[in-house]
Each structure stands twice: as C-alpha cells, then as structure tokens.
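Undergrad: These are the structures in question, set out in turn.
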Structure P
Amino acid sequence: MFSACYWLFLAGESRTMEKGSRLGFHQSYMTAEDVENHFIESKDINGWANMYEYTVYLYGVTQDDIFKDFEYQLERGVKPSFIIQTIKVSSDQEFYPRRKVLVDAGVLTD
C-alpha cells in the first residue's frame with residue numbers, strides 16, 4: 001500500500017498488515033503545469049488578478065491541508081514524531097517503515 005491509501009487504511013479501527021506487507025509514505029506534490037492550469041481555470045471565479053494573489057491563496061490552503069492531515073492522524077492515535085518523520089520525506093522519495101516502527105507509532109493497532 002502506498003501514498004493516499006494510507007488515509008483509508010488509517011480510518012480503520014483495527015489496523016493490521018500481513019507479514020511482508022508494506023505501507024509507504026511521501027509528500028504530496030503538484031507540477032508547475034498543475035498550478036498554472038488551476039490558476040487559469042479558477043482565477044475568474046475566485047477574483048485573482050494575478051499569479052501572486054493565487055500564490056497567497058495556495059500557501060494558505062497548503063498550510064491548512066497540512067494541519068488537517070496532522071490533526072486527523074493524531075485523532076487516529078498516530079504519534080506526532082512519526083507524523084513529522086513522514087512529512088519530511090520529499091515527494092520524489094519513498095519511506096517504507098518497518099512493522100515495529102508502525103506499531104510503535106500507533107499506525108498499526110496490532
């Protein structure tokens with residue numbers, strides 16, 4: 001299991017993995033083309049006069065998303081130190097913690 005599947009996995013009350021299974025993490029990302037397309041498609045609706053105004057909006061949304069992700073994981077019993085560790089993994093890298101790390105972090109419940 002990798003990336004966004006983690007959020008679905010974390011929703012479970014009993015979170016287990018079979019021997020040999022892996023759970024992977026990386027930062028979310030967008031390409032320059034994604035940003036430009038979203039700006040062009042949304043600028044009239046949102047009243048952005050230029051890319052700078054959009055950047056201010058995007059910065060706020062990004063901070064809010066990180067906060068909500070952190071809060072959700074805390075609510076599901078994941079330790080803050082593990083959450084921070086997963087945030088530090090760049091979008092072009094993958095982090096596959098060992099089972100014991102997942103148990104100690106509160107990701108796996110048994």
Structure Q
Amino acid sequence: MSTYVLAKVTRWVADEPIPGLVEVVLVDGAGHAWTFVDKTAMFESKDSILLSTSSYPTEVRLACTVVRRTAEAVTVSTAMPAGLETTDGKSTFVMLPSRVEESPG
C-alpha cells in the first residue's frame with residue numbers, strides 16, 4: 001500500500017536542473033503552510049505532468065509514511081520513501097485524515 005499527503009504546486013521555480021523545479025505548499029492539520037522546492041519528478045500530479053507551461057496552482061500527492069494514526073489526525077513523514085523536506089528542513093506533519101490518501105501497490 002502506498003500513502004500520500006495532498007498538497008498544491010503553487011509555481012514553477014526553474015528549468016534547471018532537469019526536469020525542472022516547482023514550489024509545493026502543504027497545509028497541515030493546524031492550518032500551517034509548509035513550503036517544498038524540489039524536482040517535478042518528486043511530486044505526483046493527479047491531472048498531468050508538471051511543466052513550466054502548466055496552469056498553477058494544481059494539486060499533487062507527496063509520497064509519505066504514516067508515523068501515527070488516530071481518529072482525529074494522521075502524523076506522516078515525507079522523509080520516507082522519497083526524502084522530501086521543506087525549505088526549512090521539516091519532514092514530519094500532523095494532517096487531517098481527509099488530506100491523506102492510501103492506494104494499493
């Protein structure tokens with residue numbers, strides 16, 4: 001089973017390194033916005049491949065691992081499996097269950 005947390009790509013940052021960099025904002029369960037900047041390949045878009053000409057913002061999924069789950073919140077880590085960290089080095093977030101998706105395989 002694969003687990004993802006929902007976030008939004010807010011803008012294209014740069015063409016280099018290939019395939020390009022995007023800014024992604026994740027809003028945690030407390031409403032705090034966290035910013036990631038990484039290669040487009042690190043984020044799974046529900047609609048299409050992320051390009052400099054794409055329309056932003058658009059929703060993406062960040063691969064993550066569930067650290068803890070309660071009825072009210074899901075604590076996830078984006079450090080595994082893909083090594084994603086925010087621009088200030090954070091990789092663990094407490095999310096609303098509605099912002100976490102699980103899919104087979």
Structure R
Amino acid sequence: MSNPPDAEIQALLDDLWKRHLPSLVERLDLLERAAAEAASGAISEAMRAEAQSVAHKLAGNLGMFGHPQAGEIAGQIELTLKAPTPETLAGLVPVVARLRQSLDGHL
C-alpha cells in the first residue's frame with residue numbers, strides 16, 4: 001500500500017530539512033555575528049549585505065518548511081538590514097535570538 005500524496009510530500013520536506021540543517025545553522029550563526037557587529041556599531045558593508053541575503057533566503061525557505069513564524073522574523077531581519085539605521089541595527093541581537101528560539105527543537 002502506498003503513502004498518501006500528502007505524506008509523501010511531508011516525508012520529502014522532512015528529508016530536505018535534515019539535509020539542509022548544517023547550512024541553516026551556519027546561516028543562523030552568520031546572522032548572530034552580524035547582529036553582534038551591528039550592535040557594536042562595527043558592521044561592515046560586506047557583512048551587512050551578506051546577512052541581508054541570508055535573511056532573505058531564510059524568510060523564503062522557513063515558511064516552505066512549515067516554520068512561518070521563523071520566516072516572518074527572518075523577513076524582519078532582512079528589512080532591517082536593507083534599510084539600516086543605528087537604532088534598528090542596535091536592536092538586531094534580540095530579533096536574531098527570537099529567530100533561533102522559534103526554531104528550537106527543530107535544529
């Protein structure tokens with residue numbers, strides 16, 4: 001007896017999630033480094049641009065994997081990095097921490 005299509009799709013998504021966990025963790029680590037640099041006022045343009053790109057990718061991917069709240073948080077990070085101000089950059093650390101917390105138990 002074969003699996004229903006929804007179960008097959010979920011199994012494929014679960015497999016993809018597991019295979020992409022290492023890169024997801026690397027991306028979260030990069031966002032944490034960028035947030036720390038931003039909070040200290042020492043974020044380089046290259047780091048800001050890379051972190052914005054990473055946040056953009058996470059915003060799209062996390063929703064697809066069934067983590068819409070995490071995707072929304074990543075989208076907030078992307079917007080902050082797209083149009084940074086000293087105030088918004090200073091507040092990135094807790095936002096990135098919320099992103100990681102929203103994925104606790106799935107990493």
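Each value in this text was obtained by applying a stated rule to the coordinates, not by laboratory testing. Computed from a predicted model, the values in this text were never measured in an experiment. Cβ atoms are built from the backbone, for glycine too; each structure is taken alone.
Undergrad: Work out distance in nm of label points 7 Å out along Cα→Cβ at positions 53 and 85 for each of structures P, Q, R, then name the structure with the largest result.
TA: Details: P: 4.4; Q: 3.6; R: 2.8.
Result for distance in nm of label points 7 Å out along Cα→Cβ at positions 53 and 85 over P, Q, R: largest is P.
Undergrad: Between structures P, Q, R, where is distance in nm of label points 7 Å out along Cα→Cβ at positions 5 and 21 highest? Present the calculation step by step, with values, prior to reporting the outcome.
TA: On the way: P: 0.9; Q: 2.1; R: 3.0.
When distance in nm of label points 7 Å out along Cα→Cβ at positions 5 and 21 is calculated for P, Q, R, structure R comes out on top.
Undergrad: Shifting gears a bit: Among the shown structures P, Q, R, from which was the value 2, 10, 18, 21, 14, 11, 10, 8, 5, 2, 0 of P(r) over Cα pairs in 5 Å bins from 0, in percent calculated? Write down the numbers at each step before the final one.
TA: Numbers: P: 2, 10, 18, 21, 14, 11, 10, 8, 5, 2, 0; Q: 2, 13, 25, 26, 19, 10, 4, 1, 0; R: 2, 13, 23, 23, 15, 10, 6, 4, 3, 2, 1, 0.
Working through the options, I get structure P.
Undergrad: Now for a separate question. Figure out for me which of the structures P, Q, R the number -27500 belongs to, where helix-only ellipticity at 222 nm (-39500 (n - 2.57) for each DSSP H run of 4 or more, over all residues; to 500) was derived from the coordinates.
TA: Values: P: -17500; Q: 0; R: -27500.
For helix-only ellipticity at 222 nm (-39500 (n - 2.57) for each DSSP H run of 4 or more, over all residues; to 500), the value -27500 is produced by structure R.
Undergrad: With distance in nm of label points 7 Å out along Cα→Cβ at positions 45 and 77 as the yardstick, tell me which of P, Q, R scores highest.
TA: Values: P: 3.9; Q: 3.0; R: 2.3.
For this comparison of distance in nm of label points 7 Å out along Cα→Cβ at positions 45 and 77, the top structure is P.
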